[in-house]
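Q: Take a look at these structures.
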Structure 1
Amino acid sequence: MRIHVAIAMAALVTSASFAQGPGGKMPPTAVEASKPVVAAVRDEVTAVGTLRAAESVMIKPELPGRIVSVHFEEGQAIAAGAPLFTLDGSLVRADVREWEANVSQAKREASRANELIERKLISQSDLDTKRSELAVSEARLSSAKTRLEKTVIKAPFAGVAGLRAVSPGEYVEIGQTLVSLTQLDPIKLDFRVPEVHLGRVASGQAVSIEVDAFPGRRFEGAVYAIDPQLDPNGRSVVLRASVENDDGLLKPGLFARVALAFGERANALMVPEQALWPIGEKQNVYVIEDGKAALKEVETGVRRGGMVEIVKGIGPDAVVITAGQIKIGPGAPVQALPAAAPAAAQAAN
């Protein structure tokens, strides 16, 4: 039995000697490594938002009356100022003619009073009365003409007509909904970003959005307003952007995935995300220096397609270990192997 134990111990010693290699040193550990990829990156934050009409209104009459004409088709593009409905204005036109006659009469009487007062045949108060009657008649005529104009209901802005709620011949009351009018180009986008980005947001920043209704297509726009008050519940700031919609594909109410661009860097250093080696709250990477692993603290930036930007800590010539970190420590001898997939291909994604 003692002979067998001695032979086993000798075998273990021999195996350990071979594992250590010549001179009793550990052989270098094989790791995957590559240099950072230099690429252009877009510094942006993602969010979700809701599309809203640039302008939207429910068309309602200011006067009661019977609809005699409808001047549009549902879903039709409407020009600003174009007539939408005409109400029966026969009674209002009669009022206009009546007050036109009253104005003419009042003018004649006021002119006659001017002649009489020059001849001292009437008092100044009589002249003032005639002038007052003329002013009242002219005001009544202006009011009648305004009411006549309001029998033709016009579009307050250019947009698209919705579905009619009334028909020709129907009697409508003041404030009754007739049809909606919506402006779709451009279209508004409301979205929120965390308060940590408040110091970086500004009017004019570019946004791009995607909607489920048109997968794979991106729509471009720009921020034009920032809510001066933050949401105390979500600790976020509301931004409003204007998005181009010349083909009318985007509709109010659609859910949108938003990318807000803060800027673009042409020579960013990108490494695979698996190269990061976090310790506590700090991010690190292993690099190869003189055949040994060295741990470098780094500052990270944007992440895209499995790649992460290294803002500070290493240079473009650093050889970064991307796989095998669990087998090594600082100062461990390592042997670099090519990365499994070219980092450049990942950065392009």
Structure 2
Amino acid sequence: MRAAVLRAPGARFEITDLTLRALGPRDVHVHVAASGVCRSDLSILDGTIPHPLPAVLGHEGAGTVLATGPDVTTVAPGDHVVLSWVAPCRACFQCLHGHPELCEHGMDHAFATPYATDPNGGGLLAAFGTATFGEETVLPEAACIKIDADFPLDLAALVGCGVVTGVGAVCNSAHVGPGESVVVIGCGGVGLAAIQGARLSGASPIIAVDRVASKLDLARACGAVAAVRELTAGRGADHAIEVVGNSATIRQAFDMARRAGTVTVVGAGRFDDMVEIGAMTLMVDAKTVRGCVYGATDPRRDFPEMIRLHRAGRLDLDQLVTRRIELDDLDDAFRAMEAGEVARSVIVY
């Protein structure tokens, strides 16, 4: 099967034929029908998120089950599935305390063994454990969530990361309530999903803030914080959702939230990018600052719910797809993402 291999940070993708590893007892072999191109993949590509290479990236996908290991019970060949980059064990401390997205073993499959070999016999890792930038993949059963066979797989792919991350940040982490004000900083695929999550929650007003990263200084000069305060009776928003992963925009989100408001950080930033907030400011403003991994998602619970909401007309997945591309267009998809031209490019195999 064909896949896009990343061999070094900043390199172009190498489209080549790979051979998948054999199935384990609890593994599932999936034909990937579609894969979203997510900013977290860009973070591996540009070195923001350190990851062993070579690897096949892509973690937002959906497809059809081709085969299963002998101990698999929840999916069967022919089933349509959305893929999760976390495979909850359902038995560790975090899982038992309501945080399957933080499962202590949820990413073991990503680093335990090469998921495929290249024509020279070299082993390749599956980035995030999913490797949806390839026509086929092998994942644990817990990472494969069965969905209705008649639901479009190119839309279902977005549910696997961007949609549940954005909607979940608002509904599962921030717990936005009806009538509360929300500002979302960063309006790519995840940010747009967060805006839809705010609408689902009955938030009002909902304020969207976005600038190409190179224009961040201009955004600050144009008074984005002051504008948000003006739209919220001078107080600031009840909830600020940051979806960029940059110390400047995280600090901006903090400043946009009202006193005793909540700041939820969704964007994946660099480990060495430090956020500075004065100790007195933390105490006096009484704000809550929290991180959010994967929208505090339980894949088994939330993936089907996102699809149900779309079918009910309450969530618009079509709006999130800017363009559909082929695997060979992957390098240009990342260029378009960095240029701010797209919400989501979706590879359709």
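Bear in mind these aren't lab numbers, they're just calculated from the coordinates by the rules spelled out. Just so it is clear, the structure is predicted and the values come from calculations on it, not from any experiment. Cβ atoms are built from the backbone, for glycine too; each structure is taken alone.
Q: Looking at structures 1, 2, which one was relative contact order in percent (Cα under 8 Å, 6 or more apart) calculated from, given that it came out as 18? Walk me through the numbers on the way to the answer.
A: Details: 1: 27; 2: 18.
The correct label is 2.
Q: Which structure, out of 1, 2, was volume of the Cα convex hull per residue in Å³ derived from, given a value of 264?
A: On the way: 1: 264; 2: 129.
Source structure: 1.
Q: 1, 2: which one has FRET efficiency 1/(1 + (r/R0)^6) of positions 102 and 238 (r between Cβ atoms, R0 = 35 Å, to 0.05), as calculated, at 0.05?
A: Answer by label: 1.
Q: Can you spot which of 1, 2 the value 0.55 was calculated from, given it is FRET efficiency 1/(1 + (r/R0)^6) of positions 142 and 334 (r between Cβ atoms, R0 = 30 Å, to 0.05)?
A: Numbers: 1: 0.00; 2: 0.55.
The read-out comes from structure 2.
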